[in-house]
Structure 1
Amino acid sequence: MTAIVGGDREEVLAKLVEHGLTAANDNGPGQIVAAGTVEQLQALADDAPAKARLMPLSVAGAFHTSHMVPAVDALARLARSVSTHDPRTPVISNRDGQIVHDGREVLKRIVTQVSNPVRWDLCMETMLDLGVTGILEVPPAGTLTGIAKRALKGVETFALKAPDQLDDARMFIDKHGSQSQIDTTPTWRMLVAPSKGTFRQVANLNEGDSIAPESTIGAVEGRSEQTLVAAPHGGTIVEWLVHDGDLVSPGQPLIRLHPEGVA
């Protein structure tokens with residue numbers, strides 16, 4: 001893996017394609033991490049993009065690329081023994097910056113992330129949409145907060161590196177933390193928007209109706225794609241919290257469900 005700092009973004013990405021490399025980490029303006037074989041990385045070093053600085057990384061493999069597919073298969077077998085609960089705090093996925101509210105989907109994304117690129121740039125966009133005012137990075141800390149300082153102007157950062165920082169870290173959390181929108185409601189009763197955009201509700205789904213597990217209740221239309229919203233556990237529709245055509249933010253509650261009366 002090699003970090004590429006600076007240069008024209010489109011030229012950098014074109015060079016990666018030319019040499020068969022993958023943009024394993026897209027960390028935002030001015031930093032992309034390329035991954036592939038040693039020979040491919042050497043070819044990139046010999047033909048570097050203009051005005052870009054290349055820094056080889058001391059890692060054991062081409063992580064977040066197709067080279068790691070065999071590891072995904074092994075990890076997926078082990079993951080089948082892991083039980084999950086839906087998160088009570090919004091989880092931003094590294095894959096696409098979307099809010100993931102289904103515990104099973106969170107586990108699936110952790111497994112498949114081994115062979116898929118990390119989009120920290122999209123995660124930061126979602127943080128802005130959420131109105132994040134502070135980012136605390138846990139050990140080993142420093143890299144992500146360093147990127148956030150450059151990309152998220154006005155957002156405070158804290159890199160937690162040593163035990164003697166714990167008191168300051170708690171003060172940082174007290175300053176920037178807030179109660180979750182679903183803190184007082186069981187998470188299996190709530191579905192949230194995975195990203196920002198316009199909500200499109202499935203027709204003829206009314207309060208009091210019963211829906212089966214995995215039923216689609218609508219979709220969020222963004223600038224370039226549409227993301228379906230499904231009810232992993234099903235249930236009875238207690239309350240619609242948005243309407244068709246409403247603009248929604250990442251993590252915004254869309255619908256409240258009751259687990260009884262599943263179709």
Structure 2
Amino acid sequence: MIRMTIVVAGLAIALINPAFSQGSPYSFVRGYPTPETTQRVREDANFQGAVTAYRFWYPMVSTEGIFDGNRSVGIEDGKAWGIAAAGPRQVGFTLNSDTPYGSGVVDVSNGPMVIELPPGAFIGLVNDHHQGWVMDMGLPGPDKGRGGKHLILPPGYTGRVPDGYQVGRSRSLKNLFAIRALPIGGDIAKTMDALRAVKVYTLATAGNPQPLQIIDTTERAMDSSSLRWEDNIQFWEILSRIIQDEPLVASFLPMYGLLSALGVENGEPFNPDARTRV
């Protein structure tokens with residue numbers, strides 16, 4: 001916002017002192033901005049707004065990159081999640097090749113979801129689509145590695161919350177479930193089996209759980225990053241798609257307003273003109 005503030009302040013100064021425009025990219029005649037200056041100020045303000053929006057919304061697009069990486073190898077949202085002894089085939093932010101991972105979409109569109117961990121050396125979390133914290137699991141979580149049932153509630157959930165669960169409330173419908181299993185003694189095979197013992201299912205089926213399928217992607221090439229989107233128009237197209245699908249977050253209202261000025265708005269198609277695309 002600094003550059004836009006300078007632009008506005010510069011226009012105000014120029015109206016008082018036209019000499020201000022000397023050496024400036026903005027031209028004034030008799031204290032008034034020329035049509036070219038007016039257009040340039042608008043473009044500069046839009047550019048600064050886009051930079052601010054890009055930085056704020058990048059975590060959401062990055063989370064979508066993780067989801068999309070899973071989808072690329074056949075892991076469907078709400079039907080399965082993936083595990084892998086990560087190596088050179090897997091591209092993702094912060095991954096290492098020493099610790100097996102699991103990740104997937106926890107979709108609470110149709111009600112609360114349960115993540116059931118057995119006792120063990122797990123480090124897990126659930127983040128919302130905005131990459132905001134929902135809850136920790138395993139060693140850093142409330143179960144302290146003793147295992148337990150973790151319940152993820154949808155935005156605005158007002159239903160009964162049953163006893164016996166560690167509870168997290170999400171601001172989004174789609175959430176990132178990510179978990180690491182520490183390979184005690186370097187036994188990777190045993191660690192992968194530990195991940196297979198984790199269960200993800202709907203609260204509605206808790207009496208007779210029907211866990212999501214687990215798919216081992218160790219031998220599959222997959223890119224779970226947002227690198228392919230981050231420097232082109234796809235970033236904004238992906239962001240627009242997410243904005244259409246997720247409920248609004250009240251604390252983000254100023255940033256939704258900034259997006260609206262850029263043509264990204266809930267309930268509206270994203271159709272940037274050629275000048276904006278550049």
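Details
- Computed 1.5 for distance in nm of label points 7 Å out along Cα→Cβ at positions 78 and 94 - originating structure among 1, 2: 1
- For 2.7 (distance in nm of label points 7 Å out along Cα→Cβ at positions 86 and 198, calculated) the corresponding structure among 1, 2: 1
- Origin of the value 6, 24, 30, 25, 12, 3, 0, where P(r) over Cα pairs in 10 Å bins from 0, in percent was derived from one of 1, 2: 1
- Highest-scoring label, criterion being relative contact order in percent (Cα under 8 Å, 6 or more apart), among 1, 2: 2
- Structure from which -10000 was derived, helix-only ellipticity at 222 nm (-39500 (n - 2.57) for each DSSP H run of 4 or more, over all residues; to 500), options 1, 2: 2
Every number here is computed from the coordinates shown, using simple stated rules; none is lab data. Since the structure is predicted, the reported quantities are computational estimates derived from the model, not experimental observations. Cβ atoms are built from the backbone, for glycine too; each structure is taken alone.
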